[in-house]
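A.B. asks: The structures come next, written out as structure tokens.
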Structure I
Amino acid sequence: MTNRSAHIVGLGLIGSSVALALRHAGWAVTGFDADPAVVAEALSLAVIDSTELDERVSLVVVATPAGAVPEVVASVLPLVGGDTIVTDVAGVKREIVGAISDPRFLGGHPMAGSELRGIKGARADLFQGCTWILTPTDSTDADRYARLHGWLRELSASVIAVSALDHDRLVAIASHVPHVLAGALMNHAAEAAKEDAVLLQLAAGGFRDMTRIAAGDPTIWPDILFQNKVAIIDSLDDMESRIDRLRHALLSNDTSAVMASLTAASLARRQLPGRSLASEALVQLRIPMPDRPGVLAAITMVASEQGINIYDIEIAHGIEGSAGTLLLTVDRNQADELIGALANNGFLAARTQ
């Protein structure tokens with residue numbers, strides 16, 4: 001196979017979308033699913049070329065439910081070569097990353113989805129503009145990270161790096177709790193509609209917007225929710241406190257408190273960062289890489305913490321075993337901010353001319 005070949009394990013909505021996106025980018029894609037009917041459908045729809053896993057494959061993407069990822073990765077690793085990169089797309093990372101020590105594995109999670117289910121809902125453009133999280137560790141090889149980062153950028157995703165622990169804590173707020181609350185609101189309305197059937201006919205844009213994600217595939221969520229239950233419960237506790245404050249404000253006719261809450265929420269919502277697929281003003285930064293474990297993870301996480309998108313990443317290796325140089329391409333307007341943040345973390349960065 002060519003050096004642009006991928007194998008997808010799990011051909012549901014996300015796995016099939018990855019396959020279609022890679023094929024659109026010119027990759028050769030094979031795949032497998034535990035359901036023979038899904039495999040037959042993937043072949044008939046040209047989502048995959050075949051089911052054969054070649055040991056020389058460049059990339060393996062495990063798109064199974066989160067609970068199955070460690071076992072699937074363990075079964076795949078002996079079948080592929082030393083240059084293959086294996087990643088996953090699960091919505092939780094701490095337990096998965098902790099269970100897999102092979103340097104060929106690099107955990108990932110695309111923040112993309114759809115209320116549609118299965119292979120028929122798959123789209124080649126699903127990841128355009130989405131945030132694709134990678135969770136490098138101290139043992140992550142810089143070249144391996146750079147290769148995967150570049151491949152994901154081919155799918156027009158914005159790639160960021162965070163630790164597995166931070167991923168689960170932050171995604172609990174940004175993804176897991178919203179799904180739980182959307183489900184709770186939908187169930188609340190559905191129960192009320194048993195007494196007042198007209199209720200669901202009154203569901204306007206706001207209700208539909210808030211509950212849209214409740215229509216997603218429920219089978220992927222138990223693994224995610226239970227593996228990340230501590231962070232989710234903490235966030236639900238915070239939400240409960242906010243609801244209690246709002247309830248108290250309504251009971252006491254505190255108009256100013258209600259207006260303050262609504263105004264703050266409106267401002268925060270309008271300030272959500274936009275999704276830009278490209279920048280006309282990019283600059284490259286050169287960062288000497290000290291010869292110690294975890295340097296790449298630390299540098300890329302600094303950029304993610306500052307909300308700075310890395311458009312391209314390259315490793316310039318030193319000679320005779322000397323430390324190399326990391327080349328990052330970022331928005332010109334954010335370069336100085338990143339240089340300062342890196343300096344605060346002990347890394348010297350400079351613009352290339």
Structure II
Amino acid sequence: MSTLDHEDIRLKRAHALVVDFDGRRFEVVNFLQRRSFRCNGVALEILGDAASWRPAAYFFSCFPDCSIRSIARAVSQIVECGALVVRGAEEAAADAAYAKAWAWGPMAGLLHFGVRDPQYHNAGQADRLVRAKARRQPAPEMYSPNIGGASSGVVELRRPRFSDPVLAAMRARRTVRGFINKPVTLDKIGACLFAGLGIVGFYEHDDLGRMLLKMTPSGGARNPFEAYVYARRIDGLARGIYHYSALDHSLAPLPRSRLPRPSRLLSGQRWADDAAAIVFLVANLGRTMWKYDHPRSYRVVIAEAGHIAQNVSIAAARLGLATDPTMSIQDSLTEAALGIELPLQSPLYALSVGCPDPRSDPMRLTKKRSVSDF
């Protein structure tokens with residue numbers, strides 16, 4: 001039965017739409033549903049007339065020169081492609097929630113929602129693609145040297161010494177894609193979490209009240225990130241997913257359910273299954289959105305994930321552990337496992353944490369000298 005066969009149906013244009021034009025036809029994209037379709041100007045006219053809830057019969061009167069059957073077919077196809085939503089349907093509820101909560105407009109929305117749940121290549125496919133790309137075009141240089149020496153104004157800097165404990169911990173940090181099946185103590189995991197998200201103090205703001213002090217910078221001091229720990233091999237902690245509270249430095253278990261293997265959540269990264277824990281950094285975008293209206297603020301949130309992850313990684317290295325940071329997250333699976341509330345919560349970053357397998361040390365694999373050897 002056609003979508004339009006019900007007399008009481010009401011239709012409206014979805015909010016999460018962008019339109020592109022390739023020179024011949026238009027492409028309408030619903031980035032919230034990640035669905036799109038190519039169309040002509042008539043479909044755009046239909047969408048233009050659907051800014052508020054309309055009965056299905058309304059569209060027949062808008063195009064008196066077209067047959068009812070052709071308009072009905074066009075409207076049904078637009079509904080199927082997600083550009084029109086049906087009142088009472090799940091897609092309409094999600095669209096309304098987006099319209100109410102999302103303050104950064106369609107450009108940031110297109111980036112954030114449009115890149116969810118991609119199909120990642122496995123290791124073999126990725127290697128073949130990189131080799132083929134290297135044959136077609138050389139990779140860009142990985143650094144930009146200063147040329148000319150002192151005569152051209154280049155100033156030589158004294159190289160720091162790794163006897164400094166902070167630099168020594170930074171130097172020890174490595175991305176390791178291999179862990180040994182060995183438990184990690186709860187205190188070590190706690191120290192890593194505290195390094196990234198722990199609260200070290202408070203101050204009073206005249207307008208905003210009590211504000212947090214952490215060991216990582218945060219745009220506008222909004223601190224949008226929460227951490228969730230998928231505990232796999234942690235002494236004294238049952239296997240499961242926990243929310244980390246930076247306020248009281250504690251872990252609270254989420255309701256138990258059948259949990260996917262970490263490699264499923266992390267897009268097939270098999271080494272994550274041997275890690276002691278996976279730390280997910282979940283952005284609460286509304287915290288930053290409340291203060292900053294401009295969509296550029298989305299960049300601020302993403303950058304902050306990197307600040308936090310680096311602190312977690314350095315603390316892990318100092319404790320003899322290793323991390324593998326990644327943004328290759330299967331969004332829908334991870335959101336279901338963590339109980340994420342859309343549209344303003346999003347798992348943006350994950351770190352596998354555990355005891356490193358020496359065979360996976362990148363310095364050992366490449367057999368290259370470190371900077372300190374030069």
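All of the numbers you see were taken from the coordinates with simple rules; none came from a lab. On a predicted model such as this, the values are computed, not experimentally measured, just so you know. Cβ atoms are built from the backbone, for glycine too; each structure is taken alone.
A.B. asks: A value of 26, 54, 18, 1 was derived for P(r) over Cα pairs in 20 Å bins from 0, in percent; which structure in I, II was it taken from? Mind dumping the intermediate values first?
C.D. replies: Details: I: 26, 54, 18, 1; II: 22, 46, 27, 5, 0.
Working through the options, I get structure I.
A.B. asks: Of the structures labelled I, II, one was used to calculate FRET efficiency 1/(1 + (r/R0)^6) of positions 134 and 158 (r between Cβ atoms, R0 = 25 Å, to 0.05), giving 0.10. Name it.
C.D. replies: It traces back to II.
A.B. asks: Tell me which of I, II gives -10000 when you compute helix-only ellipticity at 222 nm (-39500 (n - 2.57) for each DSSP H run of 4 or more, over all residues; to 500). Each step should come with its number before you reach the end.
C.D. replies: Numbers: I: -12500; II: -10000.
Structure of origin is II.
A.B. asks: When volume of the Cα convex hull per residue in Å³, for residues 78-141 alone is calculated, the result is 132; to which of the structures I, II does this value belong?
C.D. replies: Details: I: 132; II: 176.
This figure was derived from I.
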